[in-house]
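Since every read-out is calculated from the coordinates, none of them should be taken as a lab result. Keep in mind that what you see is a predicted model, and the values were worked out from it rather than measured. Cβ atoms are built from the backbone, for glycine too; each structure is taken alone.
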Structure I
Amino acid sequence: MVKYAIDCEMVASGNRSILARVSVVNEYGGVILDEYAKPTAPVTDYRSCVSGVKRRDLENASDFSAVQRKVLALINGSILIGHSLHFDLDALQLTHPEHNRRDLAKYEPFKRLNNGQPPSLQFLAKRYLGRNIQVDKHDSVEDAKACMDIYLQVSSQWR
């Protein structure tokens with residue numbers, strides 16, 4: 001079965017998070033999709049210091065529904081890998097079968113490393129890959145690649 005890792009960056013609209021950018025990578029580290037999405041509501045905070053997203057990034061962004069369709073066409077029938085996948089899927093207004101999800105934040109052996117709590121992606125990348133990520137701000141391509149690389153290290157034991 002095809003494997004994809006996904007990560008999204010969000011902006012704020014009031015107290016809600018809405019999609020700003022989505023990145024999908026394959027198991028070889030290739031970027032399959034990296035696209036900004038036009039906000040579906042007025043943006044009240046770009047969260048640039050965390051998300052890396054700026055107003056200008058969204059000025060010529062694709063319509064949300066077009067981005068959503070592209071992502072759905074890609075991930076349909078695949079193993080989907082990510083960290084706290086429910087946030088990304090909620091932002092995309094998509095679902096994915098639970099049995100085809102590989103959520104690093106929910107993986108019990110990883111949680112045991114953090115007193116039963118979901119470990120951060122930053123922690124997992126350092127521990128399993130020796131890689132420092134999210135040093136300045138988040139980057140959805142970097143985060144999706146880290147998710148895939150971490151998953152590939154433990155995939156033979158994944159239950």
Structure II
Amino acid sequence: MTQWEQYLQKTFRKTASLFANTCKSVALLAEGTADLQWRASEYGRHLGMAFQLIDDVLDFISSADIVGKPVSADLRLGLATGPVILAAQQYPELNILMARKFSERGDVDRARNIVLNSDGITRTRKLAQQHSQDAARLAATLPNGEGAADVLVDFALSQIDRQS
């Protein structure tokens with residue numbers, strides 16, 4: 001399994017699975033059909049993937065005051081997130097920093113600067129947008145009692161523009 005595949009799997013397990021199971025539970029408790037439960041689960045999976053991908057982008061482009069955690073927090077923890085892994089395709093020297101988990105003096109700042117000068121953030125955001133749009137398409141197929149599906153569509157699409 002590639003590093004990118006591992007990252008996507010971790011993103012699903014860490015965040016998207018929680019969203020998926022929560023949404024499926026709502027459909028189950030509403031006594032929805034198996035198909036409705038599946039669509040709700042898939043909505044949650046795509047929403048969760050978009051949410052986490054944007055969270056990983058915000059670690060690079062937002063401020064601590066806005067996101068509520070230090071900038072580059074993931075790098076400081078030795079974590080290579082989507083923007084870093086994609087930037088490494090463009091700047092292979094990032095692989096050395098990732099291998100040592102950004103542990104040497106200057107690694108975090110160096111990695112951050114490389115990511116900011118790469119297309120890693122743009123590509124991660126584009127993937128998040130795809131997941132957000134997939135979630136919105138699924139939400140549009142859900143029952144729209146009292147405008148609920150419309151709210152779910154709007155919420156899915158809002159993930160791309162969130163600042164925290």
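Observations
- Structures I, II were shown, and helix-only ellipticity at 222 nm (-39500 (n - 2.57) for each DSSP H run of 4 or more, over all residues; to 500) at -8500 was computed from I.
- Top of I, II by mean count of other Cβ atoms within 10 Å over residues 49-56, largest first: II
- Structure with the greatest value (metric volume of the Cα convex hull per residue in Å³, for residues 33-96 alone, set I, II): II
- With FRET efficiency 1/(1 + (r/R0)^6) of positions 121 and 145 (r between Cβ atoms, R0 = 25 Å, to 0.05) computed over the structures I, II, the top value is the one for I, the highest of the group.
- Answer label among I, II for the case where distance in nm of label points 7 Å out along Cα→Cβ at positions 9 and 25, calculated from the coordinates, equals 1.5: I
- Ranked by distance in nm of label points 7 Å out along Cα→Cβ at positions 17 and 113, structures I, II are topped by II, which has the highest value.
- If Rg/Rh (Cα atoms, Kirkwood Rh), for residues 89-136 alone is computed and equals 1.13, the structure in I, II: II
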